[in-house]
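Participant: Read through the structures below before going on.
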Structure P
Amino acid sequence: MKKLETALVQLGNKTDERTGAINPPIYMSTAYQHQGIGHSTGFDYTRTKNPTRSVLEEGFAKLEQGDAAFACSSGMAAIQLILSSLFRSGDHIIATKDIYGGTYRIFDHFEKAYDISVTYDVCQDITQTERCIHENTKAIFLETPTNPLLQEVDIKTYSDLAKKHDLLLIVDNTFLTPYLQQPLSLGADIVVHSATKYIGGHNDVLAGIVVTKDAALSEKLFNMHNASGATLSALDSWLLVRGLKTLALRMQRHESNAKQIATYLKEHPAIRKVYYPNKGGMLSFCLENAKQVKSFLSQLNLIVFAESLGGVESFITYPTTQTHADMPAEERDNRGIGDDLLRFSVGIEDAEDLIEDIEQALTGA
């Protein structure tokens, strides 16, 4: 079996037997000719299946050690695909308390519109989580590390709990990618990514991916993926294939930089707290004085104040007004997302240049 780094670089190679193209073609066609009734090339209509998207989906399923992958038009479309395919009115989901604001928003919508209830649990104490399980509980949804407080959840432990109670275990693997974490190999049933982030890696594509481990689950998601039409375009699929080829190199640099910056921030007198799980390229930190957030952000020169993550460029995000703005203030406070908190997507620039930019912004603030 090929090493992951090799599989990433080779993704899409030798898939075009007719021409031998190393870089897989972008098939823009929406329709495919039939030679007769009952005769198909395997491609009928691009919403159902597209050759470029198939290269991505088949390759990505192997990277996550899954059976099937479904490339969606965004990360939120990927989560919606899971919810609409597998859950019905009256069902119950347990989710990590510290969770991305967009995921909270769509859960809130499904609670109000479809009577699918969600219990938010810290997911650190297995005994406490087990108390949250009811007769109508169908799944546990984990982010690990969580967004934005970077809390880690033991996937294997929660996989055992899910199997004990015949629940699905769904893991958002956006922050660590298949390069640093493969939840399906640890017992998860479904993995979801906002592929806009590290998978694409260049802040130029909006996408989401769902990977399944079970044939029956795969069929349910395939049917809804086709029916809903929230599929990824051929061009965007190609961009993800291109991005994946450098994923290993990028993640190594993201992580190396993040470790250096986390060490620096922990020793800085203007920083109250740093959240970093010692892996990956994401960290969060709290300023000693929340009133300095505005001036700090305005004085950054190299690092960009923007609402995303996972690209080669460094971004700092303010959850209070950006990623978690739709979460009620009392909910943010209850989760530890204060007005002094900043989330840092550490890019692949020189680490010393990034530290110098933070230093001058903190001094000026």
Structure Q
Amino acid sequence: MIDDVRTNTRETILGGDAAEGSLLAVGASAVTLVATIAVFLFRPAMALPTLGAFAFVTAIGWVTYQAEMARLLTLVATVLTVLTVTFITIFLFASAVPAFVEHGLGLLLIPEQNGEPIWFFWLDAVLPSAETYWNPLSGAYSLIPMIWATVVVTVIAGAIAGPLGLFGALFIAEVASDGMRELIKPGVEVLAGIPSIVYGFIGFQVLNGFVQTSFLDDGASFLIAGVVVGIMALPTVVSVGEDALSSVPDSMGDGSIAMGATRWQTMKSISIPAAFSGISAAVILGLGRAIGETMAVAAIMASGTLFADPLYDIFDANATLTSLIATQYGSASESTIDVLFVAGVMLFVIVAGMSVVSQYIEQQMKAKLRGNR
């Protein structure tokens, strides 16, 4: 049993055809790496010398046993990535537990008006109510208004990013020439590199003034935040959607055209249905970014913990879950920090769930195009 474990471990790290002497080089690199991590945890001031030792030993091993060292480095990178995500998840949920224990459903209080709960879909029959739902000084920490603001902004962003992203992906994949495609796609992807605070500042300065002038409104609103976040999600939707459309076999489109269909009929009846799973995954990933966006929304409408009146008023404004965290944590008390971690847990679960769903949809698309379904 022990010999089998030792053999499997050796093959995992070194491979089945490891060169003579590679075990020593790989072992020395692994030992210095473990030492670096231990020193970083217990004696941070000495971390740099041990890191240099790890880099030196690894460089020597790379020159002499490149294949084995590459296997070790890829294994280390994978393990560190998994551990990092695991530690972040554990820390996030552990930090939110005190607020869950102390407040319970109080984190989802429904507001009252004249002693009666305000109608909020079906929630007023399920959740408790209170006149004050966000006032840290009095211990009121209801996240319902921020959850609703997040939903409204995400819906508006989806209405912007979904159709525009689909049409953009269709144009790049089906209409544009090769030269135009090589120019447009990198240009679209560059949009993803613009800092979110820049988007928020431009949205506040440009769209805010336009809304104030054209609609005689106060300016900062769900509408402006949703439009800006929708534009920010466009590169994701366009890029992933274009990849999905490009994955559709050319033979399917050629057969449609050979039967007498026009280019538009081919896109509408062949390309989009065949790539629908990938397009859906693109929209879901875009909405995931919209939900998790912080600085752009904070720059546009950072304040406010009240519901829109009426709830569907897109020209009203209120903090979302992300902007609440960004604007409150600096001066928050310990109990408020715990509640902000709850907001972080909600965002984590939603975005992680959407990522899992998008991956599942992409796998279904690949299986469909390969003829496995």
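Each value in this text was obtained by applying a stated rule to the coordinates, not by laboratory testing. Values in this document were obtained by computation on a predicted structure and should not be read as measured data. Cβ atoms are built from the backbone, for glycine too; each structure is taken alone.
Participant: Starting from the value 28.4: which structure in P, Q was mean projected area of the Cα convex hull in nm² calculated from?
Facilitator: Value 28.4 for mean projected area of the Cα convex hull in nm² corresponds to Q out of P, Q.
Participant: Where is FRET efficiency 1/(1 + (r/R0)^6) of positions 214 and 318 (r between Cβ atoms, R0 = 25 Å, to 0.05) largest, in which of P, Q?
Facilitator: Structure Q gives the largest value of FRET efficiency 1/(1 + (r/R0)^6) of positions 214 and 318 (r between Cβ atoms, R0 = 25 Å, to 0.05) among P, Q.
Participant: Now for a different question. Comparing structures P, Q by mean count of other Cβ atoms within 10 Å over residues 46-53, which one has the largest value?
Facilitator: Comparing P, Q by mean count of other Cβ atoms within 10 Å over residues 46-53, the maximum is at P.
Participant: Please compute mean projected area of the Cα convex hull in nm², for residues 174-285 alone for structures P, Q and give me the label with the greatest value. Mind dumping the intermediate values first?
Facilitator: Numbers: P: 8.6; Q: 9.0.
Of structures P, Q, the maximum of mean projected area of the Cα convex hull in nm², for residues 174-285 alone occurs in Q.
Participant: Moving on. Using distance in nm of label points 7 Å out along Cα→Cβ at positions 118 and 158 for the comparison, can you identify which of P, Q gives the largest number?
Facilitator: Q
Participant: State the single structure among P, Q that was used to calculate helix-only ellipticity at 222 nm (-39500 (n - 2.57) for each DSSP H run of 4 or more, over all residues; to 500), giving -22500.
Facilitator: Here the read-out was taken from Q.
Participant: Name the one structure among P, Q that Rg and Dmax of the Cα atoms in Å, for residues 262-341 alone of 12.7, 34 was derived from.
Facilitator: Matching structure: P.
Participant: Quick check for you: by mean count of other Cβ atoms within 10 Å over residues 86-93, which of P, Q is greatest?
Facilitator: That would be structure P.
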